[in-house]
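J.: Listed below are the structures to be examined.
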Structure I
Amino acid sequence: MRGTRASIIIVAVVFAILLLQSVFSGLLAPHPFSPYFGLPFVFALGTAPGIPVLRGAATAFAIGYFYDFFSGNPLGLHTFVFVVGYFSASLIGYLLSFRGIVFEMVLTFVLTLLLGGLLELIRGFTPGGIARSGGSLTIALFASSFATALLAPILFALVRGVDPESERAPT
C-alpha cells in the first residue's frame, strides 16, 4: 500500500509541475530549451531497484497521460512514449551497475533525445502533426534533452525522497 501511495504522490507532483509549466511556459524557458519534466521521474522509477515493474509502468502511463492532457497532443502519444521510456530506463538500469548524478544526467540526456525523436516521428504520422525542418527539429531535440538532463538530478532526488523503494543501489 505504501508503494501505491508513493506513486500517487509522484503523479500529483508531476501534475503540479505540469500545471506550473503550462501557466508560466513563456517565462520559465524559451521554446527550444523547454525540458520534459516528466521524463526524469519515469527514468528514476525505471532505474530504481525496488519498484515493481507493473507499478512503475502504471505510474509512467499516468504521467504520460497528463502530458498528453496538458500539451493538447492526441491522447496516447506521450503515454506510449513514457511507458517505452520507463522500460528502456529499466533495461539500462538493470544492465548497467553504476549509479550517481552523472549517470542520471547522461541517461536522461540520451533517452530524452531518443524518445523525443520517437515522439516527433509518431507526431509526423498523426493528423495535423507538426512538421518542422530537420535543422530546427535537431536543435529543439538537443536543447530540450540538455535542459531535461540539467534538471534530472533534482527530480531523481525528489522521487527518492517520496518513494523509499526507489533508493539507489550502493555503487
Structure II
Amino acid sequence: MPTIFAIVLLALVLLGVLPSSRDIDKTRTSIEELQPALQQQKTLLPIYLSLQQRKKKSLPEGIAINELQPLKIKDLAELPDVFETLARESEVELVSATPQVRSLQDGHEMLRIDARIRGDFLAFNNLLNRLNEMRFVESIDSLTIDVANLGQEMSLSVWLAIQ
C-alpha cells in the first residue's frame, strides 16, 4: 500500500507539477522579455497623450479643414466650366485644364487635373484660396510659376475626389 501511494504521488509530481513548473518558467521568461517594452510604453504614454490633446485643439484663425465631398462621375463633364468660372472669379485667364485619364485606372477614386493659368501673382493667390474652399479638392500635387513673354503663367496639378 505505501508503494502504491508513493507511485501515485510520484506520478502526480511527474505529470502535474513538473509541466506546470516548466510553464511557469516560460511565463516568467516571457514577462522578463516584455518588461523593457512596457517601460518604453510607460515613458512614451505622456508624450502620446500630449499629442492627442494638441490634435483636439482648434486650428489657428484663418486655417480651416474642409470635409471632403467627392464629385459624382456624372458631374465630371462640368469640370471645364468649374475651372473657367474659378479663373474668371479670380481674375486670371484659364489657358487649359486637362484631366489625366490615367489617374482613373484601377478604380481609383481620384482624378488629376493639370491646369495652366495666366495672370497676376496676387490673383494666383486668390485662385488658390478659392480652390482650397472647394470640397472635392483632395490636394494640390504641384505648382509651378513661370514668367513668360505674355506674363506670369502658373502650372497646377490638382487631385479631385470622385465617386
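Just so it is clear, none of the values below were taken in a lab; they were calculated from the coordinates. Owing to the predicted nature of the structure, the values given are computational and were not obtained by experimental measurement. Cβ atoms are built from the backbone, for glycine too; each structure is taken alone.
J.: Determine which structure produced the value 0.00 for FRET efficiency 1/(1 + (r/R0)^6) of positions 6 and 118 (r between Cβ atoms, R0 = 30 Å, to 0.05), calculated from the coordinates; the candidates are I, II. Don't skip to the answer; put the middle values down first.
T.: On the way: I: 0.60; II: 0.00.
Answer by label: II.
J.: Have a look at I, II and say which one yields 106 for volume of the Cα convex hull per residue in Å³, as calculated. It would help to have the intermediate numbers written out before the result.
T.: Details: I: 106; II: 249.
Derived from the structure labelled I.
J.: Right, here's the next one. From I, II, which structure was helix-only ellipticity at 222 nm (-39500 (n - 2.57) for each DSSP H run of 4 or more, over all residues; to 500) = -25500 calculated on? The partial results should precede the final answer.
T.: Values: I: -25500; II: -15500.
Corresponding structure: I.
J.: Who wins on relative contact order in percent (Cα under 8 Å, 6 or more apart) among I, II, i.e. which is largest?
T.: On the way: I: 34; II: 21.
By relative contact order in percent (Cα under 8 Å, 6 or more apart), the leading structure of I, II is I.
J.: Using FRET efficiency 1/(1 + (r/R0)^6) of positions 46 and 78 (r between Cβ atoms, R0 = 41 Å, to 0.05) as the calculated read-out, with 0.20 as its value, let me know the right label among I, II. Present the calculation step by step, with values, prior to reporting the outcome.
T.: On the way: I: 1.00; II: 0.20.
Here the read-out was taken from II.
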